[in-house]
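In the part that follows, the structures are each spelled out as structure tokens.
Just so it is clear, none of the values below were taken in a lab; they were calculated from the coordinates. As the structure is a prediction and not an experimental result, all values here were calculated from the model. Cβ atoms are built from the backbone, for glycine too; each structure is taken alone.
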Structure 1
């Protein structure tokens, strides 16, 4: 083997060893991820801009939701036909990739930070098309999916440990959010709160570098100004800080209603049993009809937050736009379009905050609340309810306005909104969708190792069995005291029939009991190999059993192993301690 061949074979291995051995080396991968995340945001934004220009005939470089009017035919036809095409493409994609694609939160919670890069590309393209044809969905889902998918691929290439793989996935999400919103701090805390579900000093450098790099690259390459641009805000007073509590409460109620409405619309369409491609077509038609009255309901609503006259709209117009935007978002997501609620919830929150302030001013004119202040407060409070991440939303307000005193009022509204949502609902939009699919995860905290800890990995396979018809006296001869703790009883077809405890067999038993079947315990209680440790522990607790047999299936009932409660607890404690660094910073 030549020197050159040796170099090409050994260099990657040495590079991987360097990254795994030195914590600071992970920062370089984070910076690379940040660059790629910024490019992803710029490229997807450019593609979206092109679709809006091509489909709706608006000037190139302008946001669709920033338009004051659209061609009526295009406004209705594009989202309707675009939804039909999208639905047909879903059928084709399902044949190619029948399994559902996982997002960064689910990847970090259950899969150790591993995502499919091909699947991420599919999701990104679906998001671009969904928003490109005008459906009321946010692009942030596609940004984070593709950026995190790239980060996951980099981590697998370097054979990163599970904790580092999860951290790098968070770097991808941080870069995407920082680039999309022009807010590096918000991007970093999005990763901490929603994707990693924890903060540690060791993760700060990597996440921070990725977020700043992603913002810088996206800001340099994106044709449209990233972030949120608002008009004059106004002055924050002590009264505003007190009233922020009430605003946070109403924002939580709105957020809960919004999330439940998406599931209700989806269930309603399921009852109608429409052909799959007709679902997004119907959703697109409804959004298109709304756009005839208010084009701001289309796409993510990012452009609407750039409108300089957003704060000067009449109260009636704001109320109509508020209701229509929420309805359009519910219909779009419930109909099957791909996207998120981040951008949409920001616009809805800004409109809702203005409505809240206007209502208070009408009831008590002497207070005279600044609608600009409450637009920012409502924007963050509603997003905190829907998306989660209270500090993320607070930093978005801070980086948008540069007003620290306003950020204090925002933080109060966000805290109230988050707490009320947790108490009354218990989910964010992402975890609510997990719940509807039957998942039990509530955050990105790493619980995948718990699901990997199956009964088949903990059980003993050297199981001693005996026929259930064996006489007691013969059993005593074969198994004297001290030889075994328990023996599994089986019938003549080798089917599980219970557990016989040796000590009990040697104690006084009723004269009517002649075979071990008479003293067999847990005859209808057993474990299955694919049970997780938590499910197994619940069986032990419910039956007050110290050991249980493991059978291959409910129908065959052939014994394949034995598991004791003590061993299951010990294995759980060992795995928990091994993953302790991942959970110390859990929020």
Structure 2
């Protein structure tokens, strides 16, 4: 049985209950041989024959051609013993699947449904075909769901372990580095080199300091990388670690590109909508699921404020949210100096997120990303922003576009040749700001004045729609607002339905949850009980398919709203898992008399 602790896309840390023991995932199965014992720090052993060692042991049961009968829940069934090219060849049945199953091809997935863990066969062959590896992971996850522990053997090294975990692998083994040790390769997180090209005194690991054999160093390097991966998952930094590992091998880069470009629908549902700082330092940052999701929502869910007539394009700032930066405070002063500021709509131009409407600047990851600021734009970044601009102005019609930009101006000029430039070298200079105020007054002089309150209500409606889709607009029907932005309470009919906070999202009350529930959005259906605390996966019956970790959700049973809170799991994890917190409850229905 599996309990997920932290998420990083498909990568995760979890506790796996096996025979009364709790195993931490991800983990390495260290090979135990008569000629070489597994290291003392190994948490789980990979054996051919069971030993008296008290640590958990996964036993290999041979192949159909030389089988060993499984006699223990932790025994793997005999493999087909066939290469990947023949994986779906009809073979005699090996008997009922126990807790562990081996999947060589699509024909094996059905019989693995009752298993607790699934091992992908032919691991070493995946090194020749990254696309096949991603396809195999996707087949298993799509068919069997996130409740299965997923393993692959013969593939892991210190330099690719982070990528394997990011791709959804929970369990690897040490057989690959055992083979490489025999071949004389010295492994580090940056790759492998022939031992005679390495100064082991520069390593500093206990195995090298004590002048132990090469195998001892390589095993320790794999274990240390596994601990590092766990730590990065726990702190929401797995993707950053993965991007640092891409330079280690073309295979690593190929896996991430296949996941980003072809496996988005596999990875994105498990990717949280909240998080810490997003470090966008590489080309692959442009295709991160969090980044792509934000850009897609701007296209699919967002619509400009109805009263906005002039689009004002602004550069980003190092400080987030932008409105707290010195440059954006000066931009705001220049806008407020004009006669009718509420008809102007501010949109920030940035990489890797493309376009960020001002009212969404606190929504993750817009409020928490960091990029190297040099003023230089790559071709990929420029093409992304130009494409987003064209799509945005096509969907959101303005009477005029004012561009108060610097290095971004050539990109905007190519995409929107009619845009009015206002910046004089530095956008935040006095001369540039005076030019901005003058241009805005000229372009807005003919419009009726729009009140600040009316414009604020439109922007709050945009936030609700961006977060919840079209059903979110119902939270703002006839609403009034109390508080000072960003901490604003939304009131309908004298009752608070939601609250906007500094994290850029609306937090639901029970009344707000009821509004979404009536529109069949962001709901979690539970069994017939009244939550007295948080809702755990064992009590979940079903969940709305749009739910991602970190989303605000409503908890209900047979149409009755019983709680509102924050999703800790994706919708499918809530449904498939039997352990772990599904919803962190903020408001619960009080028990009756």
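0.30 is what came out when FRET efficiency 1/(1 + (r/R0)^6) of positions 300 and 364 (r between Cβ atoms, R0 = 30 Å, to 0.05) was calculated for one structure; which of 1, 2 is it?
Numbers: 1: 0.30; 2: 0.95.
Source structure: 1.
Here helix-only ellipticity at 222 nm (-39500 (n - 2.57) for each DSSP H run of 4 or more, over all residues; to 500) was calculated and came to -9000; which of the structures 1, 2 was it taken from? Present the calculation step by step, with values, prior to reporting the outcome.
On the way: 1: -20500; 2: -9000.
Structure of origin is 2.
Okay, moving on. One of 1, 2 was used to compute relative contact order in percent (Cα under 8 Å, 6 or more apart), and the answer was 10. Which one was it? Spell out each step's value before the answer.
Values: 1: 16; 2: 10.
Derived from 2, not from the others.
Still on this model: Please state which of the structures 1, 2 yields 32.8 when mean count of other Cβ atoms within 10 Å over residues 380-387 is computed from it. Each step should come with its number before you reach the end.
On the way: 1: 32.8; 2: 17.4.
Answer by label: 1.
Say we calculate mean count of other Cβ atoms within 10 Å over residues 164-171 for every structure; which of 1, 2 gives the highest result?
On the way: 1: 29.5; 2: 26.0.
Checked 1, 2; max of mean count of other Cβ atoms within 10 Å over residues 164-171 sits with 1.
Taking P(r) over Cα pairs in 20 Å bins from 0, in percent from the coordinates of each of 1, 2, which one would give 19, 43, 25, 11, 2?
Working: 1: 19, 43, 25, 11, 2; 2: 18, 44, 29, 8, 0.
Matching structure: 1.
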